[in-house]
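Just below sit the structures, each encoded as structure tokens.
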Structure P
Amino acid sequence: MLIQRYYATVEYDGTDFLGYQFQPNARTVQGEIEKVIAKVTKAFIRIDGAGRTDTGVHAVGQVIAFNVAWKHNLEDLHRALNAILPKDIVIKTLGIITEPFSPRFDALNRSYRYTIFNQAWPTILMARYAYHIKPQLNLELMNDASQLLIGTHNFASFGKPTQGNNTVRQITQAKWSTIGTQLNFDITANAFLYRMVRNIVGTLIQVGLGRLQVSQVQDILLAHDLKAGSYTAPPHGLCLMSVTYPETVKLS
């Protein structure tokens, strides 16, 4: 059988996973997908992912790729994988790509969303996917502070690199929006540092609560020191929304 390279868009509820990346003796998204691929294809392989989401972080647009031999059609593989994946993971799309493709290194940018319910009482059905904050947040000030982050900066005050020591990243979108009492923070960058989004959100929440001035966010950014901020939002409000690639990478 011919070995082909498959790519997939994956959605998962990160609550009960110890993150995306494979770890021995721990339940991870990568580990669960690899187990299912092995059951279906009888091949024990490693999959490549676009991003390594942390413990408790969700995704609706994670992108993975893997090489495997499969004697049936694409639809049968898609159906077989989803039939035995655990209930907190689903493969939304599955395709074959003929050119070399790395979900991580070929990505142009990644987009995350952080969700908050800013109201007196929690929303039970969204408790696994949104952070509940009772005090009224000043969204205008939070958006003013968000704009300071757009552009290419050294984000050492908001995270650590997963490899190497480069802490420079380019943010192209950072904006809060509302749907009733639901606050969504959408952020897009070429790449993110470890816990960078959660640390940014935690800092912006302090602005919204009146505990930090907008100008102090600039001070934290320019400090290039993780200890300068140290405000981290909990993981369950964070979701990887999408990953984009150059037009030359044909993912249909």
Structure Q
Amino acid sequence: MVCIHGFTDTWRSWELVLPQLQEHHDVLAPTLAGHAGGPPLEGPLDETMLADAVEQAMDQAGFDRAHIVGNSLGGYVACQLAERGRADSVVALAPAGGWAKGGEAFAEIAAYFKRLQELVKAGAPFADQVVASPEGRRMATQEIVTNYEHIPGDLIAHQIRGAAACPAADALLAFGATESWNLDAERIDCPVRMIWGTADRVLAWPACAGRYRDEWTPSADWVTLDGIGHCPQLDVPTETVQLILGLSAS
């Protein structure tokens, strides 16, 4: 199994679900290229670079095919890998790229992430102090989850610092504005499960799912999580594990 995190995050986004997933699968959870702790992005950006780097990590791990799980940007990359025949199944948690082509959605998302980058860069030197109180942990997680009390403070602090240190954040946002978000969905020949929280504040349901529902993966198994935010693997880890394993075991 391969678990792919979202934009400006790191592999530790999967920390709450990894132990249960590892009871059933050998799990690879790489950090995306251009993200804190991941390999650098070299040369001009193109739409294949993130998937190329994950595919290389799969090759190095000896994974010809795998059950692929992705959140946000990682969900889109998971679908790209399925296009290439590298997926036995895909579970995509609020995958990126599904907003209407030519609309205002991406501009709004890009502006949101620019504001968020400014906040995390300002807060990163004080991350440990921020997560020392319940109020600080709520403030630090309110954009991505609705349930936060069970998330360890050191994980939240790591996510703040990781987002602040994401070296390719600006370049990836600029590239994303080129409307390079496309999938050759006819080449995806594995089971696909799409999971979206109705309280997602990053990629709002259902507006940001339109192209997946109408063009790319209309026959997917669609699951909505009432009142859950953008990162179900952090928000409701037990339920997320069940949804992942329920598809990978089928």
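A short reminder: the numbers here are calculations on the coordinates, not readings from a lab. Worth saying up front: this structure is predicted, and the values here are computed from it rather than measured. Cβ atoms are built from the backbone, for glycine too; each structure is taken alone.
General remarks:
- Taking distance in nm of label points 7 Å out along Cα→Cβ at positions 14 and 78 as the criterion, the largest value within structures P, Q is that of P.
- For helix-only ellipticity at 222 nm (-39500 (n - 2.57) for each DSSP H run of 4 or more, over all residues; to 500) computed as -7000, the structure of P, Q it came from: P
- Highest-scoring label, criterion being distance in nm of label points 7 Å out along Cα→Cβ at positions 54 and 110, among P, Q: Q
- For 56 (percent of Cα pairs over 22 Å apart, calculated) the corresponding structure among P, Q: P
- Each of P, Q could give FRET efficiency 1/(1 + (r/R0)^6) of positions 118 and 166 (r between Cβ atoms, R0 = 30 Å, to 0.05), but the derived value 0.30 comes from P.
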